[in-house]
Structure 1
Amino acid sequence: MTGCATQSIEAEFPYAIDFVPYVAKWGRFAPGDDIAITEVRGDRKHIEPGGRYVVVGTYTLSSLSSAKLGLSITALGPDGPGASSRVDPEQRTMAVHGAHAFLLKETMDYPGSFHLAFWPPEDGESISTIYFRESPESLRAKD
């Protein structure tokens, strides 16, 4: 990001969130694919419902020529919030083959876990997923 873009992001999202990424057993990446989160910032000091967050990172897409890359919150059940929530253009981008940077934004409208995933361009089930949560040290400092 340029200096001007960095200042704009820091003004909108003043708090750096200490985070821990993790991959669920079912969320494994295809060989050569990767999503790396380098920064999480928020308009609140902690990850919580009602907050707005930006996730910055890089991805490598080798298994497909293109895919959707999206930032989402895991729905807590098939009938719960998020199971059929609207998609904001700021939380999705089209990923193309190779290594590239991304910046995605999302409001946490309901409790859940943030994750980034690749989806086939024609929709369907996600093909690779990485989650992140606030670090335990940061949560202890919250109390």
Structure 2
Amino acid sequence: MSIARTICLGFLTVIAVGTLLLMMPFATSAGTWNDPIVALFTSTSAVCVTGLIVVDTGSYFSFWGQLIILLLIQVGGLGYMTTTTFLILLLGRRFKLRQKFAIQESLDRPSLQGSQNLVRSIIATHLVFEVTGFFF
């Protein structure tokens, strides 16, 4: 399987997991199973960072549903590959050659060198803006 297909499947997997979590009764404020189309649309919109929604998030989803949406937005905003790379770095694991090429392709880097530092700086910059926005 090509690296582009692997990255695409990763996005589809994140959307599918988000959809399943948003369908669960704990994700809605009513405590009932969510409509699969609403869950799929919300999950896809969150991961793709479009901001579209068919229901009122504040009243329709419970705290846990809103937290799931927030996590999906974070993964989508940072990028699936950046998030995955950061998690691998946090766990202290070594990258396999295939993973290095996937990182190189997703970050549009000419070489493998410096990709880890780039991911660290992306995360650091992201956190600075998130914290600054929180205080404002």
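Annotations
- The greatest value of Cα Rg over 2.2 N^0.38 Å among structures 1, 2 is that of 2.
- Structures 1, 2 were shown, and helix-only ellipticity at 222 nm (-39500 (n - 2.57) for each DSSP H run of 4 or more, over all residues; to 500) at -22500 was computed from 2.
- Structure with the greatest value (metric relative contact order in percent (Cα under 8 Å, 6 or more apart), set 1, 2): 1
- Read-out mean count of other Cβ atoms within 10 Å over residues 91-98, computed value 9.4, structure in 1, 2: 2
All of the numbers you see were taken from the coordinates with simple rules; none came from a lab. In this text the structure is predicted, and so the values were computed from the model without any measurement. Cβ atoms are built from the backbone, for glycine too; each structure is taken alone.
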